[in-house]
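As structure tokens, here come the structures.
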Structure 1
Amino acid sequence: MSLMKKELTEKSGFTIEFSIDKEAYAKAEMDAYKKQVKSITVPGFRKGKAPKHIIERMYGKGVFFEDAINACLPEAFEAAVKEAELDVVGGPSFDIVTDGLDGGDIVLKATGFVKPEVKIEGYKGIVAKKKAVRVTAKEIDAELEQVRKRNARTIEVTDRPVKSGDIANINYEGSVDGVPFDGGKGEDHDLTIGSGAFIPGFEDQIIGKSVGDEFDVNVTFPTEYHAKELAGKAAVFKTKVNAIKEEQLPEADDEFAKDVSEFDTLDEYKADLKDKIAKRKGQEAETEFDNAIVDALLSKIEADIPEPMFVQETENYVRDYDNRLRMNGMDLNTYFKYTGMTLDALRAQLRPQAEKQVKLRLALETIAKLEALTVSDEEVDEEYKRLADAYHVELDKVKDMIAAEDIKADLLVGAAMKLVKENTVAKA
């Protein structure tokens, strides 16, 4: 392979011309002949036995050209890119400049895109908002109330009618214009009054009824109801209350604290709840702070980013989405079937996030170079071990799957983000 021409074009484009090594091409052409000769019939020869020069005389000298070029192209292009010192992104297009069938050189032209030149200034001293973490007594009480609800017990009520918040066990059968409809009948159904689980107005008409009461519930289906044949129509539900139940919350006292935690007193338990709320709010504040830094950083980047970088990152997001679905026993095709979404719609949904990630990585890679950041071999080894432990994979397998250079590149990006954050001015 020999690099013959290199040209960088606007908007991060490139064009290179390079020749194919004649010996490498000759070998690839012979391999193509050996593969194809078995299916070629030439008069006067048994099938699969015709000499190469006879086949070329009959079908043309370039009969094996396409397969031979395709075999040589990856290695030749990689060598040309290395010699040209290009950081190619996306898949380039190739054209034949000269085919060499007349004995001359085989020359190809590749056109594509490279990582853009990035300019970024003012990444030190960014001002970003960071919330102060405060935990109020009201928040602690709300958290305590949720724990009480999770530990509530259900008891049957016999001495009063239904009220909001009760669980009414009912039988019901609905009809429109006196005709029952599919899905409108239920028996021994537990309905939490006020949950909004039934048609608007239904649950309100259960309030005040007692066990054994039989009555009509008159409602109108919403105009946007999922069953179009019922949308907007008035319906009557013949209803009976079988039982009334209510949730009884445990008292918030020391005994309750002992039951739901490792603490002996309610005060100790509430102090622990306060710490956990503070930690959660702290993490949320930190995430918002990081996002504010990223947004500020992205506003400072200048680059002509080629479209293939956005397309490739979007596809990465689609693959990650598919992997997450598979971990939950689903795949993209099944997801599309049940949601009505399409692959193009998913790509459009993920595209903004992908664009942001591409810009952020370019910014941080540039900062790492400007700051001459480095990563030691020990740090690379530590990251390999962290990945192996996190995914429960043998260390050697992780090293086989991920190149050390890729690990180093990710660590440099992380180091650049750390530098930016350390130099950010946090304001309340």
Structure 2
Amino acid sequence: MSLKKKELTEKNGFTIEFSVEKDAYDKAEDEAYRKAVKQMNVPGFRKGKAPKHVIQKLYGKGVFFEDAINACIPDAYTAAIEEAGLEVVGNPSFDIVSADDDIILKAVGFVKPEAKVDGYKDIRVKKNTKEVTDADVQEEIDRVRERNARNIDVTDRPAQNGDTVNIDYEGFADGIAFDGGKAEGHDLKLGSGAFIPGFEDQIVGKNIGDSFDVTVTFPADYHAKDLAGKKAVFKTKLNSIKTAELPAADDEFAKDVSEFDTLDEYKADIKAKIQERNAKEAEAEFERAVTDALVEKLVCDIPEPMFQQETENYLRDYDTRLRMNGLDLKTYFKYTGLDLDKLREQLRPQAEKQVKTRLALEAVAALENVKIPDEKVEEEYGKIASNYNMQLDEVKKMVSADDIRKDLEVAEALEILKKIASEQ
């Protein structure tokens, strides 16, 4: 038995003492010796060939103790936690209680808190699904027309908003050209807001061949700190002007951009898709309102490590999404002026809400006696394997059935809560 002592403290803290089996420690010490000896020079022996007892005599018997005990902790701690029946959150701190005949360690950390959600059956939320109007359909058609527009040269008038102009420019701050402020033959759609506020407005009204100064002030929060808040002058030349010629919204247009033969059929399909989108948005908003109302009823003393751990989960997900788009955190920080601490600060409110929502829904699942049958767990395993194009056995090695069951219980609790909330 590895567990020697168990104590629950206030605010969901715990302290346990547990032992490391002698055989496990001896094995870990031998492994620590085998790794370390490769880099050790001991007089009278070739590098990496000095016997263990010689090294211990030279450097002390405890030379391998730290590496060995660190290797033992995971298995011994896990066994002690299981024996103690604790559901731990976050990473505990470890101390050595005794290193004599028996090695006794102490772990101090936090357990998952008990959550209460009294009054959750009183939650009522109205779902508001936005009706689709003719203007909504026309707006979508106009967007498709713009995507299929033909750019034509303009030579008989000045530039105006909506035009795409081709320009050369070079920027100066305090009379000195700055990095990244120069381009030739750059296409810019006026009114797009792609450039510094005020830049595009000063091109409106200019004619092809005009050379002129564009004077702007960089925003105070501009990513390049040496330019933030500074006035700059861009020496600019207008090379050409193009305007978009939109196709007519008729049956031929519908044939070109869709699978339908008539504009009316195309409009009907657009309307159906907007209705579907509105329904999904209404469902998402309804779900947010329901969970927000539930969290308001949550009574729980949540340990700080739960918030920290979820924030790190959000940070990893953020990094993954950036990489999927060809970026990384280092590049993202360069352009935004953020750093890890600032990004964590931004992600923290979402993480806190997620932790509270999960605890509250788990409490509802317990109160509603939600039970997920084994076949539902197997079905979920199959979905994961299909979605990630993995073998079922690989998924089962990576994700425990208990974790899947808990996720399904939370999902079922949410459905129960939504049904309660929608009752009139």
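Name the one structure among 1, 2 that volume of the Cα convex hull per residue in Å³ of 284 was derived from. Working shown, then result.
Values: 1: 298; 2: 284.
Structure 2 accounts for this read-out.
Of structures 1, 2, which gives 4.1 when distance in nm of label points 7 Å out along Cα→Cβ at positions 29 and 405 is computed from the coordinates? It would help to have the intermediate numbers written out before the result.
Numbers: 1: 3.2; 2: 4.1.
It must be structure 2, since only it matches.
Using distance in nm of label points 7 Å out along Cα→Cβ at positions 5 and 325 for the comparison, can you identify which of 1, 2 gives the largest number? Provide the component values of the computation, followed by the final result.
Details: 1: 4.5; 2: 5.2.
Answer by largest value of distance in nm of label points 7 Å out along Cα→Cβ at positions 5 and 325: 2.
Read-outs throughout are calculated quantities, based only on the coordinates presented, and are distinct from any laboratory measurement. Keep in mind that what you see is a predicted model, and the values were worked out from it rather than measured. Cβ atoms are built from the backbone, for glycine too; each structure is taken alone.
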